[in-house]
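Have a look at these structures, which come just after this line.
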Structure 1
Amino acid sequence: MATSQEEIDSKRVFQSLKQVVANLVQNYNCDDEAMKIEFSVDSEPFEVHFRYSMHPSSQLLTLYSKLSFTVDEQYREKYASAICDLNYERMYGATFDFSPSRGFTVYRSAVYYQKSLISRELLETFSRETYATVNKYSQYLYDISHGVESTLPAE
């Protein structure tokens, strides 16, 4: 259970996040009660999805970006290995999480904001970096998810 100060801090960060999202995209879904925001951005070759969630009791803002494709069942083992390699080699502050039983992948990142000043610039960078990372690796991961040999994009 969040304390009143944790709730106040969370609402402050959430208000800043709403302003950032409103400046980035025109259409988004916002649940003020649950402190969640969702939207998608058109991109090539895949749309990029965003889901922000505030967690007052842990003072975390999480950002999930579910990839727009499902991994073919016959390639899930190889795909899981590729996700592990990608996370180890390239991901420093976030990860790609893969659910072998369901076949979907989520890019996950979080910002801890307890007793911190979280600027709008930081929240915008958080969003833009997620977009850039998901966009960069989507084709590579899609190829592997369908049994196509592929190499990691250049850093």
Structure 2
Amino acid sequence: MIADKNQIIYSLEKSVNELEQVIQNSIKSNNQNCKDIYTSLGTTLLWIGSCLDRLKSVGTKYSEDELKYEQAFRGAYNAQKHSIALVSFQNYKKGGISFPIHFPLVIPAPNYYFNRLDEKVIKFTEQIKTYNEILSNKPVILEIKKIQQIIITKFNNL
């Protein structure tokens, strides 16, 4: 049993909401060198790490996909502690055109994406391999909301 379950879920949700707001403001103001992104992402990863540690302490079991997200975000948290640049701004998602073209045509909006990391940035290379597999080149908020949902579901099942 986790005694402070409601407080930690609240803290996680608040940090995710604040990160989302900082990202939206950065995109709207065209300020991609915003230090607030780094700070807010660090805070959010801290709460994600704290949640994962608490769930681990009570022996929480994960599905294979959930376990990959858990490991990917542990890697992100550990890399962030070592001052590794985890995210970057892209005016458009890199890729290109594939044929046949399907309509309606969707062109992604500018956003922040998780960077691909060198596997040797931290001693936990398996975490970084999983980070690259799961998070690399994906939108920050979208992926954070996925781990947030996994965490909240696990807490609610305690």
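Derivation of every value follows stated rules applied to the coordinates shown; laboratory data play no part. Owing to the predicted nature of the structure, the values given are computational and were not obtained by experimental measurement. Cβ atoms are built from the backbone, for glycine too; each structure is taken alone.
Below, the figures for the structure above:
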item: Winner on relative contact order in percent (Cα under 8 Å, 6 or more apart) once structures 1, 2 are ranked, highest first; result: 2
item: Entry that produces -20000 once helix-only ellipticity at 222 nm (-39500 (n - 2.57) for each DSSP H run of 4 or more, over all residues; to 500) is calculated, selected from 1, 2; result: 2
item: Per FRET efficiency 1/(1 + (r/R0)^6) of positions 40 and 64 (r between Cβ atoms, R0 = 30 Å, to 0.05), the highest-valued of structures 1, 2; result: 1
